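A.B. asks: Pasting the structures in now, so scroll down.
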Structure P
Amino acid sequence: MPAQKGKDVLLKVDNAGSFVTIAGLRTRRLTFNAQSVDVTNSESTGRWRELLEGVGVRHASINGTGIFKDEASDIYARQLFFDGSIKTWQVLIPSFGTISGLFQMVSLDYRGDHSGEVTFDISMESAGALTFTAL
């Protein structure tokens, strides 16, 4: 995969059956995590830790930082947070594919510098299985 422009990564959320891009995002991050299951015992070779393959809880996080550029996406994102809604989100990564699945917004932060614009940070946590569709 050749180098890509970060601005081409898109974060979209389902809104009544169609996906809407969250406007004004300047940074986006998708993180995958998995908990390991330690099965080390007194017979483990050299007392090295042993892990059990194929088990443990997997989850993903989506984070974004930006400025709200359109009132509709601001209102929708804020409402998702206050409602505690679990919606289908997509992360589109150019020349790679699309990750999609259920996420819940767990954090919505607003801030503003005296001589700058109002910015926001959003964080979502996965709430079910994710799918990957290659481009």
Structure Q
Amino acid sequence: MRVLFWYCDRFEWVPAMKTLPEAPDALPAAHEKAVVAFVHVEPADIDSGPAETKLVKNAKWLARKWDTLKIILHSFTHLGEAKADPEAARNLLNRARERLMAAGYETEQSPYGYFNDLTLVAQGHPLARIYKEF
């Protein structure tokens, strides 16, 4: 798993192009003061609970650093060559979302199966952009 974490003063999306025919209709959304995880799920991550756990722990850690309860999971399959099966990757992200919500975080997932028009406003701070490989 490869993750590019951002702390965003503002993060919004507008669904632009459906990439998975079975993806449900999606709506635009905007969020303020949120940790946004651009997540690239690899095939080995599907059978590995540790990658999912590390995603959750790192997202919570960064949210605590920025004193926010908002975490957005954004599927981003452009951080590496090997890509997990889309359904398996969606399930992993859904499980991570459920775990974060159970821990008290306001967690959303950007529309899965879409290319989205994104607006991202991030501070020029070292903890505003963190890259991790699990």
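A.B. asks: Which structure, out of P, Q, was P(r) over Cα pairs in 10 Å bins from 0, in percent, for residues 51-98 alone derived from, given a value of 23, 52, 22, 3? Mind dumping the intermediate values first?
C.D. replies: Numbers: P: 16, 38, 30, 12, 4; Q: 23, 52, 22, 3.
Label of the originating structure: Q.
A.B. asks: Here helix-only ellipticity at 222 nm (-39500 (n - 2.57) for each DSSP H run of 4 or more, over all residues; to 500) was calculated and came to -3000; which of the structures P, Q was it taken from? The partial results should precede the final answer.
C.D. replies: On the way: P: -3000; Q: -9000.
Derived from the structure labelled P.
A.B. asks: Taking distance in nm of label points 7 Å out along Cα→Cβ at positions 3 and 43 as the criterion, which structure among P, Q has the greatest value? Could you put the intermediate results ahead of the total?
C.D. replies: On the way: P: 5.4; Q: 2.3.
The structure with the largest value is P.
A.B. asks: May I pose another question? Tell me which of P, Q gives 99 when you compute volume of the Cα convex hull per residue in Å³.
C.D. replies: Values: P: 181; Q: 99.
Source structure: Q.
A.B. asks: Matching task: 1.3 is the computed value of distance in nm of label points 7 Å out along Cα→Cβ at positions 59 and 107. Pick the structure from P, Q. Please list the in-between numbers first.
C.D. replies: Working: P: 1.3; Q: 0.4.
Derived from the structure labelled P.
A.B. asks: Taking 3.0 as the value of distance in nm of label points 7 Å out along Cα→Cβ at positions 19 and 35 derived from one of the structures shown (P, Q), identify that structure.
C.D. replies: On the way: P: 3.0; Q: 2.4.
Working through the options, I get structure P.
A.B. asks: With relative contact order in percent (Cα under 8 Å, 6 or more apart) computed per structure, which member of P, Q shows the largest figure? Before the final figure, lay out each step's value.
C.D. replies: Details: P: 25; Q: 43.
The maximum falls on structure Q.
Here, each number is a calculation from the coordinates, and none is a lab measurement. Since the model is a prediction, treat every value here as computed from it, not as a measurement. Cβ atoms are built from the backbone, for glycine too; each structure is taken alone.
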